[in-house]
Structure I
């Protein structure tokens with residue numbers, strides 16, 4: 001199953017807006033995501049790991065593949081690849097040896113526990129206090145005695161004050177951490193994390209744990225997807241973009257941004273006809289009054305006005321369905337709907353990451369909600 005997820009997600013990394021980015025926010029989750037999909041994401045985006053289970057009347061699926069060791073009727077999807085039925089607990093389609101199925105629950109960031117043990121990525125952790133163990137964010141967790149990052153114990157001064165603050169950053173009353181490593185910051189109390197790996201204290205601005213040069217620390221703030229600005233400049237992943245109008249510059253979605261004069265995608269200027277009408281949709285799609293774009297490429301679509309982005313890289317207009325910017329061969333455009341986690345269906349077929357799933361029942365196919 002790891003190989004299946006790895007291959008599918010690498011081959012489809014553009015679907016969900018995934019890009020190999022130097023110094024991107026989600027490098028904070030590299031070790032967690034490496035096991036699940038081995039790629040990093042576009043800065044600032046929450047990752048979709050495709051670890052939600054699905055089913056029809058006949059089979060259970062994970063990442064588009066049949067899960068053979070589970071009950072169709074009683075299976076509950078937890079989070080980060082965990083699931084359970086009445087008799088067993090599973091991690092990525094592998095049965096786990098747990099003491100208490102009934103008390104087993106997911107905690108986020110790859111952590112889970114029952115009444116007797118704590119698990120990380122399906123493997124048992126040696127912790128002092130199971131009852132007090134809690135998952136935080138970005139791979140951090142703690143019990144009453146220790147703090148953990150990606151399943152590894154951290155050396156922190158104050159466990160009780162330790163908290164995850166976002167974008168891979170965490171702090172206690174004495175120190176700041178990025179991806180589990182202690183940072184040398186001047187002011188812990190004023191330190192705050194933003195999105196896209198940015199953070200600052202009263203004296204310095206940081207990107208993925210490293211200091212960057214900006215003119216005005218006090219006015220510095222992030223937009224989204226790697227963009228930020230202060231009173232004087234606009235930045236993309238810490239680099240000055242030298243835009244014409246800082247005041248009008250706004251971050252859109254999925255790596256797009258614009259000011260009154262130009263449109264940008266991941267920090268690069270795009271050639272568009274109408275800046276004023278340009279808008280980001282979702283799933284790396286965008287359009288103005290004249291064209292549709294996928295990432296930084298113009299698409300050949302029949303109807304710009306009816307074009308809409310769906311979910312998980314899917315989109316459609318009145319005539320065609322698209323997946324990561326490429327036309328799909330579907331029977332019914334009208335009934336086609338994107339679900340989540342890479343799945344979609346029309347009245348006749350179910351699709352996973354743009355490919356038809358053999359033997360799946362479109363009429364009964366549903367995603368299991370996380371419990």
Structure II
């Protein structure tokens with residue numbers, strides 16, 4: 001059974017000129033997951049040193065995930081606007097593998113022989129809290145692996161907040177008649193709000209590396225612009241399709257020119273929004289155009305290469321637990337990074353096939369064939 005979000009026989013209401021689901025987004029998500037896995041972790045902890053690794057920040061995986069989330073989740077809600085079913089379906093997609101990755105993290109940590117300097121009840125309480133809000137890492141775990149239990153899961157609360165916000169946004173704003181105007185206003189407001197917060201940080205001498213600033217950096221407020229861009233592209237999908245489909249080489253060249261021009265000028269060009277500065281939003285917008293164009297240029301390529309087997313989420317959530325174990329037990333040499341990579345792929349394939357797909361099939365009235 002072909003699973004959401006890329007069934008090919010369903011068309012969204014109002015889409016007549018193209019099939020919204022015949023796209024390369026499975027392939028793009030896979031690229032984004034590998035980008036996060038390689039550059040953020042293996043390049044840092046397994047000594048895979050690339051002299052030009054910073055160049056790949058032009059295609060940072062997390063902003064790509066956020067854009068695709070912003071594009072497909074409103075589509076899912078419009079297909080099934082029953083709030084309870086919508087949220088239930090999203091939870092069935094997110095939580096099983098997230099929790100499995102946390103339990104795998106704990107099991108591997110115990111097997112590694114790492115000394116947990118805390119009582120059993122204290123550690124158990126921490127794990128339970130991590131199942132709900134996977135962000136905080138206590139000091140007694142900083143010596144294990146990369147220093148966090150599964151640090152990449154910070155994006156999950158952001159996504160969950162977005163899921164919860166979707167029904168509210170559709171209730172408050174007139175997305176059926178004035179969606180573009182509302183979304184542009186929300187995009188501008190989110191940029192202004194983030195800039196104001198950073199100005200407050202600077203005015204009151206609050207360090208961007210401090211606990212309060214870090215908590216804000218991992219919140220949905222910082223990542224709203226990319227999510228809103230995804231929604232904007234969804235609401236204007238036919239227009240964007242006519243403008244960008246089949247033109248990926250041109251859009252890619254423009255995006256790279258913007259990225260490298262800002263780099264040469266010494267201006268912020270990382271499209272995630274977790275640091276102060278306005279110029280990163282230019283890269284964010286050009287990345288959104290690039291991702292959409294890639295999704296609908298040669299749109300059958302992803303299906304031909306992957307056959308609908310979207311491994312991106314599993315790779316994303318499992319790579320850090322396995323990397324932590326390998327780093328602590330064997331070391332951080334490049335050959336151990338290769339070993340870790342093979343283990344990550346194996347675990348991810350099994351989890352996708354026997355865990356993720358099972359729970360996704362339990363979704364009701366979802367976008368699937």
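Computed values, structure above
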read-out: When distance in nm of label points 7 Å out along Cα→Cβ at positions 123 and 347 is computed for each of I, II, the largest belongs to; value: I
read-out: Highest-scoring label, criterion being relative contact order in percent (Cα under 8 Å, 6 or more apart), among I, II; value: II
read-out: Label whose coordinates, when helix-only ellipticity at 222 nm (-39500 (n - 2.57) for each DSSP H run of 4 or more, over all residues; to 500) is calculated, return -1500 (choices I, II); value: I
read-out: Among I, II, which structure scores highest (criterion: distance in nm of label points 7 Å out along Cα→Cβ at positions 219 and 307); value: II
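Every number here is computed from the coordinates shown, using simple stated rules; none is lab data. The structure displayed is predicted, hence computed values, not measured ones. Cβ atoms are built from the backbone, for glycine too; each structure is taken alone.
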